[in-house]
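Undergrad: Before anything else, here is the set of structures, which you'll find just below.
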Structure 1
Amino acid sequence: MRHFACRFLAASSVACLALAAGAATRPRYGGTLRVEIPAKPSSFDATDSPDVAEAEAALKLHALIYDRLVRLDPQGQPEAAIAISWEHDAQAANWRFKLRPGVKWQDGAPLTPEEVVMALQGQAAGASVRLAGDVLEIDAGGPSPGLLTTLATDAGLTIRRSAVGTTLLQGGSPGTLPIGTGPFRLTSWEPRRRAVLQANEDYWDGRPYLDTIEIQMGRASRDELLDLEIGKADVVELDPVEARRAQQEGKKVWTSAPVELLCLRFSPNRPAVQDRRVRLALADSIDRAAIQKVLLQNYGDVAGSIFPQWLSGYTFLFPTAMNLEQARQLRGEIGVAPTLKVGYDPSDTLARQTAERVAVNARDAGITLQVVPLPEGWRQMPEGVDLVIQRARFDGPIMDKGQMGATATAWLPITGAGGPEQAYAAERQFVDSLAVIPLIHIPELLGIGSRVMDWSPTPWGAWRLESVSLEGEKP
């Protein structure tokens, strides 16, 4: 196994520097940041959605409203948040956190240490939380050197409570808007359509520069780019084709590290794919380089492993070059091969295009694939299909967090128990089983309007909108 020292893509760092360089003037207060995304999250709980894009959008909204004990800086290092300092014993099993005084909920009420304990109790598996005077103590139940990263990234470990007396228009029914201590307060929520957030005037880290963030959901990438061009949007999530077009037209495009895997996943119960030679022949027939060059417009990387290299630190586990001769030889050994049905999410244009391209490659090897759309909102492997084109998201900044994502998806049984060598061996075994064929590692692509200043998300795609300002708005 070959390891690399680099933890983040240089390209995303360069993009961040380029955008930051454009913000030479002093940040200004005021204005509304208009954001458009294709995802349509129905809640702030990422586990509620089977769709990778919707789950990620929910996490981004979640991070605007809620704080954590600690957070991560752009280099992935823990820094103070609700906790201003911490210490632990020699085994990193027992931790003590000094809490920040003077923090307020977004409705103006003071945050108490008891409320911090209530928010965290029962959320960390195997851990216990209690107060000792004004110090928060966490017994992790065993050595936990990565506890700070877990506290900074696990969606369940946030400081939150429900508001009282606010109204939420959700199908015409009243409800409650979530309350946190984060930089922005949610003031309007139309599930799957629109969210409006206002600056938290009493934010402990200083009032955000923006007055308001308006997020439009369910926008097609082509429509988002048009809105960016005519000044109706400031930040838009783009597909590779629109991102390349935007760059060619001289617009700012921010590129994250590759944070998603596009892969083929086989149904374990379908007789047509039980023969390993069928799966291997299909894997050998795929021209990943063409998919990356044509469909992804040279964004992202060809994938020979589950985790991207910037996250895992090691090279390909699986051959990535097309081997049509070997694919045809394996196809000849199989005899009469049935037509395989490959499903795709009908809302995912890239998944559909990739499925169609894979079908063309497979035909050259003598394998017939029938490309079919899957039911909307599917979560489990659908009946009647032999394999699916599927996305998985593995956020950073460290491998442990990526493995948490793999475990959460259930169909990637890879954990970091025992350290990186054991995780590498588990991933190797899983890839060798050909239950999943990795295709492409995909970055997040954002078009950034000309009036946006200080756009500096983390390389792994976490937004930092509290530091963004708008050029030309009121001082």
Structure 2
Amino acid sequence: MGDIAPIRPDEPADLTKSQTEDKGLPPHIVVVGGGAAGLELVTQLGDTLGKRGRARITLVESTRTHFWKPLLHALAAGAIDRSEHELNYLAQAHWHHFSTRLGSMVGLDRASKRIYIDTTYGEDGREVTPRQSLTYDLLVIAIGSITNDFGTPGAAEHAVPLDTTDQASRFNRLLIDACIRANAQAEPIRPGQLHIAIVGAGATGTELAAELHSTVRHLISYGLDRIDPARDIKIVLIEAAGRILPGLSERISESTAELLRKMGIEMLTGTPVSEVRADGIQLADGRFVPAELVVWSAGVKAPDFLREIDGLETNRINQLVVTPLLQTTRDPNIFAIGDCAACPREGFTTTVPPRAQAAHQQASHMLKQIRRHLEGKPLLPYQYRDFGSLVSLGRHNTVGNLMGGLVGKSLFIEGLFARLMYRSLYKMHEVALYGWRKTILTSLARNISQGVDPPVKLH
């Protein structure tokens, strides 16, 4: 949503009022954030409550289209076409009986049950939507997370994060430009010129490294014959922890590391980054890793504007602290789901992990909570169910994963079955948004386009 200073509740009256203040209208449910959790929730609320006139549903979102965040690494690598996976919020709202407000939430007044939405501007710099306010009866904050560079010098200037489709598309253009430039220059390719450093070997960084190994070679095969992939291309994965995928099991980590070694991807573990420079990465142990392109995928946090917003409790990474009911601890009319929520996990000292499966589960649970609330029934606690961890190592590579909750114990799987399980996560998300019929038709259309288009983005 962006790090924008909050608007004070007592700021002047250029803020427009919503119809929530009118009497005799059904309750107004406002969902802020159209990521996986937020969009699934408003779609289901619209299909159940909005369609029947039992509630008015509004989605507040700063962008025009939705893109499933776990696919950003594939977009950055050029393995998929952005237009084939984007969903327009206006169209979704029209089809599923909710309304949208374009803009970033920048402030909150709990006393008057009002949020503040910042002005938006078009590509020409002209105002598109004015600064405005919106009243609510129930508020659900689902704005996800952003990259946490931990204040590392040079990270904001020289590294590309992968939080949005624009950032992923920008990295892909930088990659294509770098390859075309190297192929066209008169002098030999310099050491480090076509090197790519990825800071953070969690799921995003690891999947990006594997995907890039394949897509860069496809890109070079389209006439860039002065580049030798074995000699000139180098991908380096840098992780401060002692192993890659530190949040997953050691078996997944070891299996993935072995596959990456076979691809020729260099892994530097136990090596914190002290500085990002225009020409590479300075490590804390004094070593320097030359790189023309740097991606930062180490750590996440909730957007900074959430920090103690109007007195709500937040943790050190700006997440809203919620109860097992998904209510914020200091206001029962405000809920939080997805990556921006610090939700307790029964039997664990840590909170629910920021994963796509958690967002999907919380959206489904939140739908039930809202319906119970409107019916005057007591709310039910949310319990996270861990169905395992999946790591995709590229379109033509094996996927290593751990399936837990599905089989009652940990089970390591890989190969075709693991790849199908990985794809099924995205299909579950699409079914929640489109339904089965449209999901099947969309999947068929993508398969057809893959048969006639280049296997990698060339522009």
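Undergrad: Starting from the value 0.35: which structure in 1, 2 was FRET efficiency 1/(1 + (r/R0)^6) of positions 205 and 261 (r between Cβ atoms, R0 = 30 Å, to 0.05) calculated from?
TA: 1
Undergrad: Looking at mean projected area of the Cα convex hull in nm², for residues 213-356 alone, point out which structure of 1, 2 has the largest value.
TA: By mean projected area of the Cα convex hull in nm², for residues 213-356 alone, the leading structure of 1, 2 is 2.
Undergrad: Quick check on the output: 17 is relative contact order in percent (Cα under 8 Å, 6 or more apart), derived from one of 1, 2. Which one produced it?
TA: Computing relative contact order in percent (Cα under 8 Å, 6 or more apart) on every structure in 1, 2 gives 17 only for 2.
Undergrad: Give the label, chosen from 1, 2, of the structure having the highest value of distance in nm of label points 7 Å out along Cα→Cβ at positions 53 and 93.
TA: Top value of distance in nm of label points 7 Å out along Cα→Cβ at positions 53 and 93 goes to structure 1.
Undergrad: If you rank structures 1, 2 by distance in nm of label points 7 Å out along Cα→Cβ at positions 101 and 325, which sits at the top with the largest value?
TA: Greatest value across 1, 2: structure 1.
Undergrad: Sticking with this one: Assuming -7500 is helix-only ellipticity at 222 nm (-39500 (n - 2.57) for each DSSP H run of 4 or more, over all residues; to 500) as calculated from a single structure, say which of 1, 2 it is.
TA: 1
Where a number appears in this text, it was derived from the coordinates with a stated rule and is not lab data. None of the values given here were measured: they were computed from a predicted structure. Cβ atoms are built from the backbone, for glycine too; each structure is taken alone.
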